[in-house]
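Each reported figure results from applying straightforward, stated rules to the coordinates on display, with no laboratory input. Only a predicted model underlies this, so the values are computations on that prediction, with no experimental measurement involved. Cβ atoms are built from the backbone, for glycine too; each structure is taken alone.
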Structure P
Amino acid sequence: MPRRHPSKTDALLRLARKGPVRARDLDRAGVPRAYLRRLCERGLLERVDRGLYRLADAPVTELHSLVEVAARVPHAVVCLLSALQVHGLTAEAPHAVWVLIDRHARAPKFSYPKLQVVRASGPAREHGVETRKIEGTRVRLTTPAKTVADCFRYRRHVGLDIALAALRDYLRARRGGVDALVEAARADRVHARMRPYIEALV
């Protein structure tokens, strides 16, 4: 019996099982963009936002907005309040996805999900970045230590009370040790500001 070749529909569904699909992803996979509309009409895909699609029955977690941002802005790093949520260092769900991008990068613009963008360059942008798989999608985010240091670096954005609470929770939960925290603080150039708080809590 001759072997059945995967159809364009099969190829698109296989792509969508890995996470949200952008229209331009189809070009690399050799699938015409018209298949997006066809599969939406059949109820297999749903349009999340302009140019972004997902499986209609895809499992959705509380971190789904991070997945959508990672799919659309691969160079962005989830940070600050959003990273605190991922690391379990806050009980609050942020009202926007916080991302860190290069100082000279173009700010992403789309209606959903809402973004809060901060910028950095050099060690402040490159230090303490890890990758996690959420809903099958690779999401880049700051490590627990870098997230706490960033809260002090961007305290005018998030508030000093948030930074202090994150530091207390980090030390209480033993999420990476004081050494990692000091390295992140130095990368962010906030070690002198953080040191009195660290010494008071350790």
Structure Q
Amino acid sequence: MADQIKATDLFSNWAKEGKDQRMANTHAPSVKEMLDHVLTAISSPFSFIDAGCGNGWVIRKVLENDLCKYAVGVDGASTMIEQAKLNGPKENYVCEDLLSWIPDQKVDIVHSMEVLYYFKEPLKLLNHIFKNWLKPNGKLVSGVDFYFENEKSHSWPTDLNVHMTLLSKEEWLSIFQSAGFLDCHSWYANGSSDFHGTLCLFGHKHS
């Protein structure tokens, strides 16, 4: 087997091929459920980071909310960020390594979709988000389609020749807790007769 490619290179290539919008359309129903989960009860201004923002579609969606006072998308795939900047204000997007980037200001909500499992040690990213990205009382919501209970996804690392960390629902919840999050819970979004759905994970950084 050839050496695995970096996930950021994979997604940069997908952006060049125009697959970024197809990804956005596919993920939109699950992301809507996740955003509703964290935003429905909010009645005061909030700030937001999208980790692994791709072409920026989630940031553009969240900015439609009148209570959103600050939103930034960060992604390590340069071509994805180029696409994002073509479609929205440049100041809302940054091309950086998620494991080392520190935002100018901590935020109330962090969201990610199809990101966490590309890291060999997801706990390191979760620790970083908890410590350096989220305000006290902040919330993290994340969606993954590659997980142990979704057997059809198990071939993806070989199919795409990219590293993916395969964990079960309980293992994901355990590392959220290990990072310091409380009220950790999960649910499946946008399921069908032959697919559990996106595994959605939630954690709360108590004040």
Identity of the structure behind -13000 (criterion: helix-only ellipticity at 222 nm (-39500 (n - 2.57) for each DSSP H run of 4 or more, over all residues; to 500), calculated), options P, Q: P
Which of P, Q leads on FRET efficiency 1/(1 + (r/R0)^6) of positions 14 and 94 (r between Cβ atoms, R0 = 30 Å, to 0.05), largest value: Q
Parent structure of the calculated result 2.5, given that distance in nm of label points 7 Å out along Cα→Cβ at positions 70 and 118 is the read-out and P, Q the choices: Q
Entry that produces 11.9 once Kirkwood radius over Cα pairs in Å, for residues 150-189 alone is calculated, selected from P, Q: Q
Structures P, Q, by mean projected area of the Cα convex hull in nm²: label with the highest value: P
For 13.2, 40 (Rg and Dmax of the Cα atoms in Å, for residues 78-181 alone, calculated) the corresponding structure among P, Q: P
Source structure (of P, Q) for relative contact order in percent (Cα under 8 Å, 6 or more apart), computed value 20: Q
Which of P, Q yields 0.85 [FRET efficiency 1/(1 + (r/R0)^6) of positions 134 and 174 (r between Cβ atoms, R0 = 25 Å, to 0.05), calculated]: Q
